[in-house]
Structure 1
Amino acid sequence: MHLPYPTNRQSYNCDVGQARVENIAHAIRSFGFTEHTNSVQTHGVDIWVENSRGDLILVIEVLNWQIFDYMSRSKAESIQRNFRDYECSKLLVVSYDSVLVGYEDYIDPDVDVIEFGFQTQPYYDYFEGSIEQVEMRPNNEETKTIEVNLIREYFVSKGFVNEALDQEEIAQNMTCLGNRE
C-alpha cells in the first residue's frame, strides 16, 4: 500500500530531497570546508565543496529515495551530465544501491558512490506503522550523526580530512554552526 503524501507531491519530493542535502552540507561545514548547495529541483549538482584555498575539490549528487524507488534512464543520464563539467572528485550519495540497478553503466567509474542504507525522512511520523517506514529514519540528531559519520569516512578515504578529525571536534563544530543558522 502506498500512502498519499502529507503535502502535494512536488513539495514532498523537494522536502525529502532537501533534508539530506542540508544534512550533508552541514556535515561538510563542520569539517571546516565551504559548501554551496543547489535547490534539489534545479539542474546541476546538489553540492559543491571548496577547500580553505577556495579550490573546488568535490561535487555531490544526492538521491534520498525510498527503497522501492528506481532510477530511470533519463535520471541516470542527467546525473552524468551534471558531473561532466567538473575536474574534481565526484560523489553520488544514494539511500540504496538498488536504485542504480540497470543503470550502473551510466555512472562513470570516476564517480564514487556511497550507500547510506536508509532514507532520511522529514515526514517520518506521517508514515507511522506503514511498510514504507521500515527503511526510513526520522530527520533528527541521531540520523544526522550517522550521516556525518558516513560523509566523514568518505572525506578521510579521499584524504580531504585527517582521520584525527574526531567526533568531539565535529560535534563541537556542528553545535557552533547550529547556533549561527
Structure 2
Amino acid sequence: MKYIRHEVLEELAVALRRRIGYSTRPPFITWATRHGYIEAAQCEPFTLPGRDDPSRPLTVRVYINTPHIDSQRAATVSRKAGLIPSSSPYGFEPSRLWSLEFSMLPHEALDFVPYLAGLVLAHEEGDAARVPEPPLPTRLWQPTPLQLNYGWSEAGWAVIKDFDRKKHARMRGGGGAPLPQRA
C-alpha cells in the first residue's frame, strides 16, 4: 500500500504541472492555484484487511482539500516548497476550498490520476469542460463535475457493497463464515 500512495501522489504532481510541496509522513502533496490558494491531496487506504476481519477488501481513497489533511503540516510543507511566503499567516484552509473524496481498488488508482487532475484544474478554472471522462466506470453522487465531492470506481463500490452485504448476513446469522474470534 505504501508504494501505491507514493505513486499516485507522484503521478498527480506530474499531471498538475505545478511546483509541488511534498510530505512523506504522512504522504501528501500541496500546490498553489493560479488564484494563490494552497490545495492539497493525500492518498490512503480506506478499507484494508485486518486481524478483526481478514476478508475486508483493500480499497484506496484520494482526499483532495479535505479536513482529513493536516492543515498546519500542509502549510509548513507549502512554505518550505516556496509556494507561500514564509512570513504569510495563511496556508492550507480546507474549509474554504472545494473538496473531494474518491475511492477505488488499488489496481485502478493510477488509471484515475488524470481524471482527478482534470477535476483539480477544472475547479481552478471554473470550467467543467476541462474534466476528462473517467477512465473506468464510476459511481458519482453529484450531477456535475464541479459539484462532485464524493465518488467511487464502480468496481470498488461493488466490492465494498458485496463485503458489507456478506458481513451483515454473518452478523444476522444468515450464512457465510463466522466472524473471527479474538484470542
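Quick note: the coordinates plus some simple rules give every number you see, no bench work behind them. These figures come from a predicted structure and were not determined experimentally. Cβ atoms are built from the backbone, for glycine too; each structure is taken alone.
Once distance in nm of label points 7 Å out along Cα→Cβ at positions 41 and 57 is calculated for every structure in 1, 2, which label goes with the largest value?
Once distance in nm of label points 7 Å out along Cα→Cβ at positions 41 and 57 is tallied for 1, 2, the winner is 1.
If percent of Cα pairs over 24 Å apart computes to 42, which of 1, 2 did it come from?
2
Given a value of 2.0 for distance in nm of label points 7 Å out along Cα→Cβ at positions 33 and 129, calculated from one of 1, 2, which structure does it belong to?
On the way: 1: 4.3; 2: 2.0.
Computed on structure 2.
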